[in-house]
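S.K.: Multiple structures are listed underneath, in structure tokens.
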Structure P
Amino acid sequence: MLISASRRTDIPAFYARWLMGRLRAGFCEVKNPFNANQVSRVSLAPADVAAIVFWTRDPRPLLPSLPEIRAMGHEPFFLFTLMDNPRALDPKCPGPDVSLPAFAALARALPGRVTWRYDPLVVTEKTPPDWHRATFGRLCAGLSGLTDRVVVSFVEPYRKIAGRMKELAAAGYPLTPLADAAAVDLLLDLRDMAAARGMTLATCCQPELFQAAGIAPARCIDPDWIEARIGASLPAGKDPHQRPGCGCAPSRDIGAYDRCLFACRYCYATSSEARARAGYRRHDPDAPSL
């Protein structure tokens, strides 16, 4: 079994103490996000968990615990989202002055186990394709030698973020849809910049773009990537609970929606910043469920 920690919230950034308590206990509980009365017990015993894949924008609170996680017998992997968006888009995320050193520290602790996510690309009048080219190139240079994988995608206009998109437009950041040809041109340029720094670029979902660009589809929770490092085979197939274009391996997500405090304006996992803050205040780090 693979553990996803988590598509739903940033566990390393905000819930590292809870996570370590659950790893020591050997299990956690997860509420069904669509039915709070349905609670599942998920084993976190090393014998039952092939690997733990962490999704984060800030791994620093969890970094000191990595030796203990490894000593338990767990196999950690990280998907590290590192952007440099304007504060209008990412009001509370760490900037590159913090994220680049954190990425370097994580890559030193877990060589070959950290994937960079420049994801999603939010194209607006103030962040047009050339802005992303310049920003991506600058971050590429900073991450050279620290990872060989980068995942990108374009923002999805999920229904739950429609209100925030209108607020962004009013603040001078209206989304600017790109024609497929312009999107492919941007992907090709990012691919070439990544390759020049020793990274392979893959795109998350959106097959109409990566197929046209001749770019490999991403599998963020990638069984080949994990198998090569743990020396064991994982079950074949894709996660049936993800979007049709998602190639990720099956995993159990142990997070919860509306618990992240970064307040990214385009985030599908947080429907309300106020709800997320309230959930964080209610959080009991010693409870079995996040």
Structure Q
Amino acid sequence: MTTRIPASTLHLPPGDWPTVLDCLCDHFAAISRAQWLDRIARGRVLDTDGVPITAHTPYRVGMPVRYFREVADEPVIPGEVRIVHVDEHLLVADKPPFLPVTPAGVYVTQTLLARLVATTGHAHLSPLHRIDRLTRGLVMFSVRPDTRDAYQALFRERRIGKVYEALAPPLPEVEFPRVRRSRIERGEPFFRMCEVTGEPNSETRIDVIERGEALWRYRLEPLTGRKHQLRVQMAGLGAAIANDPLYPALQPEGPDDPARPLQLLARELAFDDPLSGDARRFCSGLSLMEPGR
């Protein structure tokens, strides 16, 4: 079975291709010419006016081309998506673990964005921020393009409070609450991050909510938004988040294990609404396993 989501857009890069088709074949090397010809024949590749291109449409640098991603036999991600809030400007949803926010790799319809578009019919939904595929909890979306930037500015200008919860090993010798500031850069392999010596570019306030025998429940408030920030910093403290396959050490690659999800939850989002000025706070209805279990 082949699955689809709303079109992506590519602005054709500089080159000397005679046709749009030739450019697409070179730009997306993993997709065969036969596949592109099939999509074109089915009207799945459009020009800037929304008109289907042909195999002979001339190439023009910078030309916007809209195409529909397709994946055969896409893995099905278990878990339900719950809409926490929706109005004319915003939608806030609770995401289960393992579900990516937007299309990536083998995931197209098995994404939070695709499920919400299918459920609500809001074709212009756009995520205002991201959380990791393995993380569960709140993600906020813009509903209307004309007010999107006002809400994106909340994240750019750090005017939104984010609270996470995590289950990780005890740190009885560490004083809490504490603030961890460190420099996070890309590590090895390329999808992992690491803390290095240098001027800090990440900051998180960390406290303990509950102390179990095997695991403690931590409250994490990131003031910056580096990739994998909370996972890297907790591992750096000596308390890697439970069931983390990347930190502190890379685990052997394998299929997702629903019985062992990453114990990290995006619990709260709080901000002053940039349009109304009202104080707003959204809380996840999801939970982590009990400490020590």
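S.K.: Tell me which structure, out of P, Q, gives -10500 once helix-only ellipticity at 222 nm (-39500 (n - 2.57) for each DSSP H run of 4 or more, over all residues; to 500) is calculated.
M.R.: P
S.K.: Of structures P, Q, which gives 1.00 when FRET efficiency 1/(1 + (r/R0)^6) of positions 175 and 223 (r between Cβ atoms, R0 = 41 Å, to 0.05) is computed from the coordinates?
M.R.: Source structure for this number: Q.
S.K.: For mean count of other Cβ atoms within 10 Å over residues 119-126, the calculated result is 18.9, so let me know which of P, Q that is.
M.R.: Considering all the candidates, the number was obtained from P.
S.K.: Still on this structure, I have one more. To which of P, Q does the computed value 0.65 (FRET efficiency 1/(1 + (r/R0)^6) of positions 127 and 263 (r between Cβ atoms, R0 = 25 Å, to 0.05)) belong?
M.R.: Q
S.K.: Okay, moving on. Quick one: Cα extents along the principal axes in Å, for residues 39-94 alone came out at 44, 30, 15 when computed from one of P, Q, so which one is it?
M.R.: The structure behind it is P.
S.K.: To test your reading of the models, identify which of P, Q gives 1.13 for Cα Rg over 2.2 N^0.38 Å, for residues 79-238 alone when calculated.
M.R.: Attributed to the structure labelled Q.
S.K.: Comparing relative contact order in percent (Cα under 8 Å, 6 or more apart) across structures P, Q, which is largest?
M.R.: Structure P gives the largest value of relative contact order in percent (Cα under 8 Å, 6 or more apart) among P, Q.
S.K.: Match the computed value 21.6, 69 of Rg and Dmax of the Cα atoms in Å to one of the structures P, Q, and report its label.
M.R.: Attributed to the structure labelled Q.
S.K.: Once distance in nm of label points 7 Å out along Cα→Cβ at positions 103 and 207 is calculated for all of P, Q, which comes out largest?
M.R.: That would be structure Q.
Read the figures in this text as sums done on the coordinates, not as results from a lab. This structure is a prediction, so every number in the text was calculated from the model and none was measured. Cβ atoms are built from the backbone, for glycine too; each structure is taken alone.
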